[in-house]
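The numbers here are math on the coordinates, done by the rules we state, and not lab data. This is a predicted model, so every value here is computed, not measured. Cβ atoms are built from the backbone, for glycine too; each structure is taken alone.
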Structure P
């Protein structure tokens, strides 16, 4: 029974890997086509097109690109804009601090999650 379950898990992981590869390929195709469409729309001076039962419109968004962490961190502390940070701890660094350096941070508790390590031969 145990061998059968391990074999079944192996098959499921292989399927998952195949699907991930296919999704990556599809995402690349999607990104390529979106780029072509945006380029064509811009060449024709269009920001919105309706065709074949769909509407395509060009959307511009602004994203942050941090170039100087020291300045950003100083601003966040000075202005108390801590919401700019994601509420997530860097787990590998935290684990290293806790297990190797013995440093514990107030406000962070621990829990253990059991998982199965699975390696193909």
Structure Q
């Protein structure tokens, strides 16, 4: 398991990763065996960077409709989309994305995730 670095909007090179999780470039990640599950937080035009046999993407959109190309990229690029709210889910559905490929998982943070294990 590894985190693949994609420098995009609000990229933070100092974002803390869980201990033991390596950070790799996209090209280094492409040299490894394809992971069973790929989880991304990618802008739809960049979903080609997501590596995995089964691909899921975190998605946030704060408008009631998405650009039509984005729905095409999501349909082609992922098996599943995770959104933080019913609003984001409704925006996807209103824009033509399949309801069966969406799950609402509210954001949360547990400080112990970044603490060393005893």
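Taking FRET efficiency 1/(1 + (r/R0)^6) of positions 1 and 89 (r between Cβ atoms, R0 = 41 Å, to 0.05) for each of P, Q, which is largest?
Ranking P, Q on FRET efficiency 1/(1 + (r/R0)^6) of positions 1 and 89 (r between Cβ atoms, R0 = 41 Å, to 0.05), first place is Q.
Among the shown structures P, Q, from which was the value 62, 58, 23 of Cα extents along the principal axes in Å calculated?
P
Can you tell which of P, Q yields -17500 when helix-only ellipticity at 222 nm (-39500 (n - 2.57) for each DSSP H run of 4 or more, over all residues; to 500) is derived from it?
The value was obtained from structure P.
The value 30, 22, 18 for Cα extents along the principal axes in Å, for residues 49-104 alone was derived from one model only; which of P, Q is it?
Among P, Q, the structure yielding 30, 22, 18 for Cα extents along the principal axes in Å, for residues 49-104 alone is Q.
Between P, Q, which one scores greatest on relative contact order in percent (Cα under 8 Å, 6 or more apart)?
Structure Q gives the largest value of relative contact order in percent (Cα under 8 Å, 6 or more apart) among P, Q.
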